[in-house]
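Read through the structures below before going on.
Laboratory data are not the source of any read-out in this text; all were calculated from the coordinates shown. As the structure is a computational prediction, the values presented were derived from the model and not from experiment. Cβ atoms are built from the backbone, for glycine too; each structure is taken alone.
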Structure I
């Protein structure tokens, strides 16, 4: 089919789901999916087969969990309002508050709901911040100095009545050994409150499906934590792990230009619009057709996006042959933090989204048109 399009591979998706559910069974932890990394709801019937539920950080994410995963959400939002809290109450099983003030402000709403709807009781938690930084990129580091996320040890003088859980998030595509460091800091700082709780949500960033991740260590780490705290249910909510290396972005070279000795291959996709983390983090994605490493003995190019943003490029890649208009390029591992973060800057055509089933058949999940661009504008 014509480019550009995101392609998701069902077989690879199931491979990740098999591993994640295995970790859940062996560790005793409940593992739920974060929509911030993947919200392709047309694939959710596959997730439902594995009994996957989700977290939510907005009313829209919560509604998607209700509608397409058929579950109540584990909700965390940095700040609720009187309008949104009523919506969250209707669609959540757990609600985590970012501050004690927010919890006390909205506790009467929760209490009223729990009194009249005991069969749909909501469990409340507080987000804590152990200030244990294991992430090098500050834009993704919720434990950096001045972070707006969570309550610090010195600010939690007493545990408010009605708080049943703690939530912390300190990882980003991290290892189980990073989690061990954070767990140590959390227990050291907040351990006095753990016997009074029912659950601990260890947040996201557990990249257990990445090659080389020590899954056995993760399982043992959680088992040991649960043995130390038998009163606590353990919850993990990874984002990337569910869709890690399960899909690509297919593009085509549309022109090759040269300036100051630098050749740029312009493609029919945009880093700014369709692969924004490449510029935000930044990082250079793998291109299937390129050599594993840059080698100036071979034709070498920047890859430029098809937008008017000057910085819409990443480089460099080397190829066995000169690139020309019409050549296909495959940007690997573009099924997490991509489709959820895309935008329509410049009105650039949004890539289609397709699913390759385990039998090899291709299903077009969504194609986009001018109406999609126009309907977002006023």
Structure II
């Protein structure tokens, strides 16, 4: 039985749809996937923001979250992530406060500097300025959400003049906020500085899991430096996953689709970004940043992943991909929800204990029932049928 009781699960939906697929239908599938996860009891879904390169086709997480919220009941919905250099911080804060109200507390704000340099290029934003801009914007957003006083702030790319929100957040204490941490320590440092959660996208990259404990220590140290605090429960690890009945089936279902994604998108389109290898599937399986196999294999993989954190995390998110066909993808999430998720959520303890108690005490508990059945026949003046005659054999009552 797993020891990380209370672990949350969800997806990180960039999304990834190969060029040539009908984009309208792709967006509808994304919504249907979140509805399916809500039905299965997953906790969270984070939706990305991208503006180029053809594969990751959601431009506004907020619009997507608004539609998804109307189609679901309980799953939390976050931006994964809102690229802060692309937006005025007042607008970001206002939009997510509105979502917080309209979803009755199911909205989350994920932030980052922007993953695709091609997005920033089109807006005239220099790549080496993006992380600074994110930090400046997040500081302004946190001040606006605190609502202690009007915010006046001027940078080289935005200005706030006695700015204030005209709605307070619906969620008491504020809705969840998390910073993306991928290939550098910048995300961990920003999360600590502002006292918010962390989305460890690097956990799903080859070699990334080995850095998890170090990045968390950096996050805690930065939080202490600025008089903030951070919680492991607000730390989310993003990895690749596909589950099937057996390890062999799982690998057969994803091998071709993963190669298409690696070669067509990450290599040919993006020029293979940092930390992407020529064979990320094999390297990811070896490093524990990719989990492909049976429920038992996946459960062991999650235990191994959490072991890299030096004390655990609050949630594990699966990067939504289309390595497998639609049927196998939906079945993967269902298999995980049925056979892996409860191991980490404490829901198996009671039925397991109940079954073992009955099994251990079956002679004393069920033995008298056999006599009662025999008495019911004799009281009615009938013989006990041959197939129900009771006999003692090796200390056990048999029918």
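Quick look at the values:
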item: Given 5, 21, 29, 24, 14, 5, 1, 0 for P(r) over Cα pairs in 10 Å bins from 0, in percent, calculated: source structure among I, II; result: I
item: Identity of the structure behind -8000 (criterion: helix-only ellipticity at 222 nm (-39500 (n - 2.57) for each DSSP H run of 4 or more, over all residues; to 500), calculated), options I, II; result: I
item: Of the structures I, II, the one that 23.8 was derived from, the read-out being mean count of other Cβ atoms within 10 Å over residues 10-17; result: II
item: Per distance in nm of label points 7 Å out along Cα→Cβ at positions 58 and 370, the highest-valued of structures I, II; result: II
